[in-house]
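The structures come next, written out as structure tokens.
A short reminder: the numbers here are calculations on the coordinates, not readings from a lab. Fair warning: this is a prediction, and the values are worked out from it, not measured in the lab. Cβ atoms are built from the backbone, for glycine too; each structure is taken alone.
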Structure P
Amino acid sequence: MEDDFPIIDPHHHLWDLENHRYPWLQDGVKPIVFGDYAPLCKSYLLNDFLADARGQNVIKSVHLDVGYDPTNPFGETEWLQALADERGFPHGIVGYADLSRPDVEDLLGRHCTARNFRGIRQSLNYDPDPVKTYLNRPGVSGEAQWRRGFALLRKYGLSFDLQIYWPQMEECYRLALAFPDQQIILDHTGMPVDHSADGFEAWRRGMQMLSQAPNVACKISGLGMGNFSWKPEDLRPWVLTAIDCFGVDRCMFASNFPVDKLFSSYDAIFNTFKTVTRDFAIADRRKLFHDNAERLYRL
């Protein structure tokens, strides 16, 4: 079948609430940008992920940090590497580090003892609305102490997963230009949580700017966070605009499971991506669903 090509899912999560610490999942549901997440407050293990993905030809995956115990970020990496050694998945691990900490290099070194470790994500989403913000101040990517930590990623051969809203795209464009040899991967299509016409246009302009930095790639995922009851046609303009900005060599499709399980099934997400790209050349589709993730995450 023309759609049965191999898929790498470069953005999913697992959590084990019985054996590990995840404050956001265990200390009570709080108001958050993607709504009521009470259904997520139970363990989501590798068997659950593979069951959700069974309708797609997923051959590899990348796990992203997911609010693990902030006092022990390496604990998540250690657990995931042991899982990968036993089960094969996940093939890539992107962990957490607060790059502004003066001792961050010690943590980066520990993370890199795991052979599947590939990068760092420190979410930089800022919004004056406390429900939307991930930080207590704007402009973190421009702070000297944070940039000293960011500069270490190149030393350890790590990519950086960039999670922001469109108002941060200009400052992060400047970050990308200041570190041209650092691979940056924009998460969740720039996280456009405002799907109004004005929101779309502001996001589009930000994406056009950020895409001018050749070291930034785009992970197309998480679009359900801006439209909880989305239909396939709702996502088409967002997907095609992202690809138009970044090109087929710098985009990849991802599930954001199980967070996006709040809004849809695994099949609905990937079948929508397949439908939107049905008229693309097969080589370009393979880039979007497999090859770019393999290359950018060094799998």
Structure Q
Amino acid sequence: MHQPYIVGIRFQRVGKIYHFDASSFPDLTAGDFAVVETSRGKQLGEVVEIVQEPQPANGSWKPIQRRATPRDLLIRQLWQRKELEALINCRAKAAELNLKGVKIVAVEYSFDGARLSFLYSTETEEKIDLRALRRVLQRIYQRARVEMRQIGPRDVAKLLGGMGACGLETRCCSMFLTEFSPISIKMAKEQGISLTPSEITGMCGRLRCCLIYEYEQYVEARKQLPKRNKRVVSPKGEGRVVDVFPLKDTVVVEIEDGALHEFSRLELQPWDELEALRRKSEAPCDRHENGGCDCGKGGG
């Protein structure tokens, strides 16, 4: 069976990658531009990867219509210039309609100009009726189909860009994140990060995306280390674990005299296991009382 030639195409600089069938254009490679048909109309995107082992998500891939020409690239730039004008008009009309709690974030024209999408966010989770605003905009942009598309706070931060809460000049979401992963407080706790809101919250007001970066490494590392308050036997004697450093593969042990020492995992032995072995060695064996034992523990 002939293997289809599948390529990954991106429509924004740091956007999600979509797969298309480029079998009719076998010389298409990364860095080239192509015109494709999507659920949001005709779009122009950049080829960013060649898929080595393609797996269709919904049975098949949409084919690439054609390779983009220099004229196509100029047309896309023309629509991009018009997006700023549409953004200003939309914000002005929203103000005239006295729409509260709505922020118009960005505007997107499809490649052929047939679809005009206004991306907005809201201050609350409640749905806001924007039908009046859409009707006003549709009268202004009669040649395009106007749609209002709500996006979440993380998408807003990604579009606006700017400095990250950690001090990075460009936020992770605007620099390289193509999709947002679910983030939970558990990830911060597992890594020993302070739960102070300013420490774990990004500029979008949600938990920072970077909390997931090293989460799995911490989970795996902690599995190999004794937990806090666990009694262990160290080169300095018996003690209790008071702190854990997963990525260093070490723990801090409080010895019985109150001193604190840091040890690697390989230097420690679990106290309960050693205690169980000690008790077993001191207990008489089953045959001891019957006189058939050579354990050497004395008479019974």
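Tell me which of P, Q gives -10500 when you compute helix-only ellipticity at 222 nm (-39500 (n - 2.57) for each DSSP H run of 4 or more, over all residues; to 500). Going label by label, the one that fits is P. Look at mean count of other Cβ atoms within 10 Å over residues 7-14 for each of P, Q: the largest one is in P.
Work out which structure the value 17.8, 52 belongs to, where Rg and Dmax of the Cα atoms in Å was derived from one of P, Q. Considering all the candidates, the number was obtained from P. Source structure of the calculated read-out (relative contact order in percent (Cα under 8 Å, 6 or more apart), 19) within P, Q: P.
When distance in nm of label points 7 Å out along Cα→Cβ at positions 31 and 199 is computed for each of P, Q, the one that comes out at 1.6 is P.
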